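Trainee: Okay, got some structures for you below.
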Structure 1
Amino acid sequence: MIEVKHISKYFSKPLREPGLKGAIKTIFTHKKIVKKAVDDISFTIKDGEIVGYIGSNGVGKSTTIKMMTGILTPTKGEILFDGKKPYNSKDRKELLKDIGVVFGQRTQLW
């Protein structure tokens with residue numbers, strides 16, 4: 001069973017102003033922009049269920065899948081595969097034997 005409980009993922013990057021002056025200013029200031037990629041998603045997939053994860057561009061589908069496979073760690077929340085966390089280094093190697101994910105364009109999958 002896969003349990004996704006209230007996961008969120010935020011990315012931060014430095015605030016950059018345009019031009020050479022802005023680039024130099026960025027070196028000395030620590031202002032950051034926080035981008036919300038995934039915000040409070042929860043669902044459960046029971047053993048034997050087949051699901052589709054669809055949505056428009058930029059809504060966090062790939063980020064959610066990357067967190068579920070352990071590539072990314074959630075900022076908040078918890079993901080469990082049969083009680084194990086995929087982003088925990090001890091559990092990840094064992095879980096990767098049972099997980100398969102393909103990223104790419106439709107034409108690459110034909």
Structure 2
Amino acid sequence: MSGGCVFCKIVAGEIPATIVKRTPNALAFKDLNPQAPTHLLVIPTTHVSTLNDTNDGKMLGDLLSFASEIAKDAGIATKGYRVVLNTNPDGGQTVLHLHLHVLGGRPMHWPPG
């Protein structure tokens with residue numbers, strides 16, 4: 001756990017969140033500022049700041065599989081959804097803890113912005 005990391009505090013239960021699903025290695029919860037009718041965040045339960053800070057293919061694959069699972073559970077898998085992973089400030093990352101956004105419940109447009 002990284003001392004001041006808000007996502008680490010959610011993992012530890014120190015900050016409340018609407019948890020959707022949890023495994024020993026991943027946590028999914030509702031985004032506080034949703035950008036779609038369904039907007040969930042998927043994070044590793046251990047602290048990794050950005051995609052640049054890992055080459056753990058198993059962890060990354062597990063996070064993507066978990067994202068697929070929660071999309072199915074949320075009922076958005078059949079019609080479609082988007083998984084976004086922002087890296088560093090210019091990439092749109094605002095919390096320095098690796099996380100995937102799972103967005104669905106409406107048509108997604110391209111380019112995203």
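Trainee: Could you figure out which one of 1, 2 the value 1.6 for distance in nm of label points 7 Å out along Cα→Cβ at positions 43 and 99 was computed from? Before the final figure, lay out each step's value.
Mentor: Numbers: 1: 1.6; 2: 0.5.
Working through the options, I get structure 1.
Trainee: Could you tell me which structure in 1, 2 was used to calculate Rg and Dmax of the Cα atoms in Å as 17.7, 57?
Mentor: Numbers: 1: 17.7, 57; 2: 13.4, 39.
The correct label is 1.
The numbers here are math on the coordinates, done by the rules we state, and not lab data. Source: prediction; values computed, not measured. Cβ atoms are built from the backbone, for glycine too; each structure is taken alone.
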